[in-house]
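As C-alpha cells, here come the structures.
The numbers here are math on the coordinates, done by the rules we state, and not lab data. Everything quoted here is computed from the prediction, not taken from an experiment. Cβ atoms are built from the backbone, for glycine too; each structure is taken alone.
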Structure I
Amino acid sequence: MIATYAAVMVVCGASLVIGQAAIGLCGHRRWSWLAPAVGLALVCAVCWATVRLPGHGVISAIAVPVLVVASIAYLWRRLEGGGEALRAGWPVALVALLAASLPFAVEGHFGILGTSFNPDMSQHLLVTARLAEGHSSQLLVQGYPLGPHSVVAAISKGLGIGLVQGFSGLSMAVMVLAPLAALAAFRELAALPRTAAALVVGLTYVVASYFAQGAFKETIEALFVLAFVLALRESTRPEWRDLRLRFLPAALIAVGAVYVYSFPGLIWMAGAFVIWALAGFALERRWPEPRAVGLGLLVFAVLVAPEIGRMIDFHKFETFDPNGPGLGNLFGQVSPFEALGIWPSGDFRLAAGDGAVPAIGYYLGVAFALVLLVYGAARCWRRRETAILSGLAAAAIAYLGARTGGTAYTAAKAIEIASPLVALTIVLPLAAENAVVLGMREEVRSQRGGTLGLLAGAVFVLAAWVCSALAFANAPIGPTSYSPALTGLRPLIAEDSTLVIASPTLLADEHGTPYISWELRGGRVCIAAEGELDEPPEGVRFVVTREPAGSSSGGGAIVEAPFPGLKVRKIAPPYVLWQVPGPVAAKSPCPLIAVRQARQGPAP
C-alpha cells in the first residue's frame with residue numbers, strides 16, 4: 001500500500017510541477033489546470049528518452065527529480081494564483097484518489113489491476129521488466145509505445161518498489177490528474193459544483209471501467225485528448241490570446257500522446273484542431289495565428305522526431321488488423337451509448353440487461369443522457385464553445401472509423417477516449433447557465449438557469465457517479481507481485497500438460513487462476529491449491545511450484561518435491577519446474593489454454 005501511494009504522489013507531484021513550469025515558459029504566469037496533462041506528457045517523453053541509457057531506469061529516476069527541482073526554482077516567486085489553485089484542487093484530488101482506491105479496498109489487498117478482466121497487464125509487466133534490465137522484447141521491436149512503461153521503470157528504480165506497485169500508482173495518478181485537468185473548464189464555479197463537475201468529467205464511466213481492467217494507456221490518452229481540447233479552448237481566452245507560445249501546451253500534450261499511444265493517439269487531436277480551425281474561420285473569418293501554430297508544430301516535430309521510425313514499425317501491430325479476431329477481452333461490440341456515462345453495470349463489456357439491472361434501466365439512463373447531450377451541444381454552439389464541439393466531432397468520427405474499418409477492440413477504445421468530452425458537453429452548459437444558483441463569481445454571472453436545468457444536471461452527475469463507482473468497485477485485483485519467470489517457462493513446457501500448484505490465497509483471493517492460465521497460455525494447464533492433490537493427474541508431464549521461503553537457486557538449499565519421483569527440470573526463482581519421469585498418458589485431463597480463450601475470459 002505504501003509503495004503504491006508513494007508512486008501516486010511521485011507521478012502527480014512531478015506532473016503538476018513540471019507541467020506548470022512549461023506553461024510558465026509560455027509566458028502565462030497564473031496557475032493553469034492544463035499543467036497535469038502537460039507535465040505527464042513531458043514525464044513520459046523524458047523517461048522514454050533516458051530509460052535505455054546505461055543504468056536502465058536509473059538515469060530516468062534522476063532526470064525527473066532534477067526537472068522537478070528546476071521547475072520549482074523557476075516557479076518560485078513567479079507563479080500567481082497558487083493558493084487559489086490549491087483550494088480548488090485538493091478536494092478534487094482527494095475524492096479522485098479515494099475513488100481510485102475503491103478497487104483495492106473492496107478486494108482487501110493491493111496488486112495487479114484488472115486480472116481476470118484483462119490479462120494485458122502481464123505483457124506490460126514483462127516488457128517493463130526487460131526494459132529495466134536492458135533487454136529487448138517483442139513489443140519494443142514492434143514499435144509499441146513504451147512511455148508509461150519507462151515511467152514505471154524509473155519509479156521502480158527511484159523508489160525501490162515493485163513493478164506492480166509502479167503500474168498501480170501510475171494508473172491511480174491518472175485518475176487524479178484527469179479531473180484536475182477538467183477544472184480548466186469549471187474554475188468560475190463555487191467549490192461544490194466545481195468539484196462535482198470536474199470529477200464526473202474526469203472519471204466518467206468508461207474511463208473508470210478501463211482503469212478497472214488495468215488499461216492505463218487508454219486512460220492516459222483520454223486525459224490527453226480532454227486536455228488538448230481544453231488547451232485549444234484556453235488559447236482564445238484573454239490571458240492567452242496574445243502569447244506567441246499559446247499553442248505550446250497543446251503541442252506538448254500531443255507529444256505525450258505519441259509516447260503513450262503512438263500515431264493513433266494523434267487522430268483525435270489532429271481532427272479536433274482541424275475542425276476547430278475551420279469552425280473559427282466559418283464563424284469569424286479568421287484562422288489561428290500562423291506564427292503561433294508554426295511554433296507549436298515546430299516544438300512537436302522536434303520532440304517526436306526520435307520516435308518516427310518506431311511509429312512506422314507500429315502500424316503493422318496486430319491490433320490494427322481488421323481481419324483478425326478483434327475481440328480482445330470483449331464479448332462483442334461495446335455500445336457507444338456507454339460514452340454517455342449512465343450504464344449501471346460493473347462490467348462495461350455486458351450488454352444492456354445482462355447485469356443485475358433490467359434493460360429498461362439502461363434505456364432510461366441512455367435516453368436521459370442523450371437528451372442532455374443534444375441540449376448541451378446546442379448550448380455549446382450558441383456559446384461558441386467551438387473547441388469542445390470540435391473535440392466531440394473528432395471523437396465521433398474516430399469511433400465511426402474504428403467501428404466500420406477496425407475491430408470491436410479498437411471501437412471500444414474510441415468510446416472510452418470520447419467519454420470525457422461527452423460528459424464535458426453535457427455538464428458545462430448546465431453549470432454555466434445555473435451560474436448564480438451554483439455560486440459563480442459575481443463578475444462573470446450572466447444568466448440564471450431554471451430549476452429544471454439545475455435538477456437535470458444534479459441527476460446526471462449523481463447517476464454518472466453511481467455508474468462510475470460500480471465500475472471502480474467491480475475491479476478485480478490480482479497478485480501483489482510479478483515475476484517474468486513463469487512466462488519464461490513456456491518454451492520448456494511447450495504444448496505438454498502442466499500442473500501448477502499455487503497457494504490457496506492466490507487462487508481464492510487474488511484471481512490466481514486466470515493469471516496463471518494467461519502466463520502459461522498455449523499449452524494444457526491444470527491448476528490446484530497446495531495440499532489439494534496426492535499425486536499429479538495422469539497425462540501431466542510437468543509440475544510447477546514456488547520455491548520455499550528462504551531457498552534460492554544458488555544457495556544450495558534442498559527444494560522438496562511436491563510428489564515422490566519428480567525431478568527438477570529448472571529452477572527459475574521464484575518458481576521450480578519439475579518433470580514427471582518416464583512415459584505419461586497420451587490423453588491429458590488439463591484444458592488447452594488458447595490465447596484467445598485466456599484473453600476473452602468467461603462467457604457472459
Structure II
Amino acid sequence: MAFNTITNLDFENIKQSLKAYLRASDTFSDYNFEGSVLTQLIDVLSYNTYYSALNANLIANEVFFDSASIRDNVVSLASLIGYTPRSSKSAKATISMDVPVSPQIGAFTLKKGESFIGSNENGSFVYSTLDDITREAFVDVDGVRKVRFSDIDIYQGNLLSIVYNIDTSTRQSIIIPSANADVDLITVIVNQDNYNVPITYKKAESITGLSSDDTIYWIQENKNEQFELLFGDDVFGRKLQNNDSVTIEYIVNNQDEANQCSLFEFTGVFKYNNQFFENVTPTITVVNPSSGGALPQSITSIKYLAPRSYSAQQRAVTVRDYETLVTQLYPNLEALSIYGGEDASPPQYGKVFIAAKPFGADKMTTTAKMNLTKAIREYTILSVIPEVIDPSYIFLEVDSYVYYNNSKSRRTPQQIAEVSRIVIQKFGEDNDLDRFNGKFKYSKLVAEIDSTDPGITSNITKIRIKKNMPVLSNVFASYEICYGNRISDDTDLISSGFKITGEDTTNVYYFEKYGVSGLAIFKISGGEKIYWSKNAGTIDYKKGEININAININSVVGNLETISFSIIPKSNDIIALRDLYISVKPEDIRVTSILDTISSANRTSGVGQIPVSS
C-alpha cells in the first residue's frame with residue numbers, strides 16, 4: 001500500500017499517518033496500544049520525521065533572500081548581487097584649535113592617532129586623526145605667536161594597524177580583525193616586493209575601467225561579521241605577489257554611543273624638527289559636534305536595501321534609487337524624504353530634493369550636507385541637481401480636557417491628567433509621527449485617551465499646528481510659513497514675541513490675524529493693544545500659507561532665532577508631505593481633568609455641567 005500523502009508535518013499528524021500505514025498490514029497488531037514497544041518506535045520515527053522536516057524547512061528558508069534570517073546567509077545572498085553590508089560607523093567631529101608657541105617653533109605637526117577625548121552623556125570616548133596635519137606658526141592681531149589648526153576632522157575610535165606578509169604558496173585571508181571597524185576609513189598600504197615605495201591602494205566600487213595594473217581592492221563581510229579584503233587578479237587590478245606586505249590601518253569605534261560629543265580635550269602629540277611636544281594645552285573650538293556614529297547594518301536593512309541597490313545599478317534615476325544610495329552614503333539618518341522638483345511648491349524642474357534628519361539632531365550640519373551632495377552627484381544624471389535640505393517641522397499642540405468618573409477610578413484628578421499626558425506623548429512617538437510622510441490621526445488619539453483609565457468617560461481634545469520661522473536679524477526680508485495643510489477659516493493666530501529694528505527695544509511685538517485674511521502687528525501698552533501695522537501680510541487658507549511683507553526684525557524674545565506661529569487647521573487629521581516632519585513635543589501637551597458630575601452621580605440632573613467647546 002502506498003504511503004499516505006503528506007499534507008501536514010505536525011508531530012501528531014505524522015504519527016497518525018504511520019499508524020494508518022501499519023493498519024493496512026497484518027504483520028503488526030500492537031501498534032495501536034500506547035504501552036506497546038511498537039508504539040514507542042512509532043513515536044521515535046515520528047519525532048525523527050518531524051525534526052528532519054523542520055530542519056529541511058529551515059534550510060530551504062535560508063536559501064532565499066526574503067525568508068533568510070541568519071546574518072551569514074543574508075550577507076552571502078546579498079554578495080551574489082554585488083551588495084556589501086555597511087560596517088559600524090565612527091562618529092565624526094570638526095574642531096579648530098590654537099596652540100601658543102615660542103619664537104623658535106616655525107610649525108607644528110599633529111601626529112595621527114589617538115589625539116582627543118570627547119565627552120557626552122554616555123561618557124568619554126577616544127577621537128583620532130587619520131593623517132599627520134602640519135600648520136605654520138603666525139602672529140595674530142594681539143601679537144601672540146601661535147599655530148592654528150582650522151576645521152580638522154577627528155573620528156571616534158582607536159587607530160590600529162595590522163600587517164600581512166603575502167605567501168602565495170598558501171591560501172591567505174586578509175581580514176580586519178575587529179567587528180567594530182569602520183571600513184570606510186581604512187587605509188591599505190602595500191609594500192611591493194619589487195618596488196621601493198609603498199603604494200596606497202584604493203577601494204574599487206566596480207570593475208568598469210579597471211586595468212591589470214590598477215592598485216585597488218574590494219571588501220566583503222565574512223561569516224564572523226568581520227570584513228575581508230580582496231585584491232586584483234592581474235586582469236582587473238594588480239594581483240598580490242609573493243613577499244609583498246599589506247598594512248591595514250583602521251579605527252575601532254563605539255558605534256552610535258559617541259554621537260553628540262561637544263567637549264574635547266587634547267591628549268595627542270605635536271612634532272617640530274624631530275622633537276615631540278606632549279604637555280601642550282591648546283584652545284579647542286568645536287565647529288561641529290560629533291555625529292554619524294552608527295551600528296552595523298541590520299539584517300532587516302540588508303534585506304530591504306540589497307535588492308534596491310541591485311536595481312539602482314550605482315546610478316540615481318528614480319526616487320527609490322536616491323533613497324538607497326543616500327542611505328548607503330550617510331547611514332546615520334533617522335528619517336529621509338526624497339522628491340523631485342516637479343513636486344515642489346512652486347515647481348523647480350531639474351532638481352531632486354533630499355530632506356534628511358540625522359539621529360540625535362534636528363538637521364544635518366552644513367559640512368555634512370555639502371559632503372552628501374558631493375557624494376550623490378557621482379551617481380546622478382548630468383542635468384539633475386541634487387539639493388540636501390533641512391526638515392521643515394510641524395509641531396502639534398494638543399490641548400485635551402478629560403472628563404472622569406471618580407467612582408470608577410483609583411487615580412486622583414492630577415494623576416488622571418498626568419497619565420493622559422503620557423499617553424498623548426507616547427502616541428506622538430509610536431503612531432506614524434516623528435517622521436516624514438507621516439499622518440496624525442485624530443480619532444485614534446481620542447480613542448487612546450478614553451482608554452487610558454476606566455474612570456475616563458470622554459475627552460474633548462483640541463489640535464493646533466505650530467511652525468517656527470527663522471529670522472534674519474536687522475535685515476529687511478519677506479517671509480513665508482508653509483504648513484502643508486489647509487488652515488481653518490475660523491482660525492486665530494498666536495505668535496511669539498519679537499522686536500523691530502528702529503523701535504524702542506522695550507517694546508515687544510506680536511503677529512495676529514486681522515480681518516478676513518490679513519495680518520497685523522501689535523504691542524501691548526498700558527493693558528491696551530496698539531497696532532504697529534494692519535497690513536503686515538496675508539493668510540492663504542487653501543494653500544496653508546502665511547505670507548509676511550518685508551519687515552526688519554531686530555531680535556526674538558528669549559534670544560531665540562525663530563518666531564513661532566500657531567494656527568487651527570482645517571482638519572484635525574494632519575499630514576506631512578515632501579520635507580514636512582510631524583512632531584509632538586512634551587511642552588506642547590496640555591491636559592485638564594474635569595469631574596463628570598453626571599456620570600459620577602454627584603448631580604443627577606446635570607445642573608452646572610458645562611461642556612468645553614470643541
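Structures compared: I, II; top value of distance in nm of label points 7 Å out along Cα→Cβ at positions 165 and 269, i.e. the largest, recorded for I. If mean count of other Cβ atoms within 10 Å over residues 117-124 is calculated from each of I, II, which structure is the one that comes out at 14.4? Only structure II yields this read-out.
Among the shown structures I, II, from which was the value 8.4 of mean projected area of the Cα convex hull in nm², for residues 109-220 alone calculated? Derived from I, not from the others. Out of I, II, which one gives -6000 for helix-only ellipticity at 222 nm (-39500 (n - 2.57) for each DSSP H run of 4 or more, over all residues; to 500) as computed from the coordinates? Value -6000 for helix-only ellipticity at 222 nm (-39500 (n - 2.57) for each DSSP H run of 4 or more, over all residues; to 500) corresponds to II out of I, II.
A value of 1, 8, 13, 16, 16, 15, 12, 9, 5, 3, 2, 0 was computed for P(r) over Cα pairs in 5 Å bins from 0, in percent, for residues 309-484 alone; which of I, II is the source structure? Considering all the candidates, the number was obtained from I.
Here relative contact order in percent (Cα under 8 Å, 6 or more apart) is compared for structures I, II. The highest value is that of I. When P(r) over Cα pairs in 10 Å bins from 0, in percent is computed for each of I, II, the one that comes out at 3, 11, 15, 18, 17, 15, 11, 6, 3, 1, 0, 0 is II. Calculating mean count of other Cβ atoms within 10 Å over residues 125-132 for structures I, II picks out I as the one with the greatest value.
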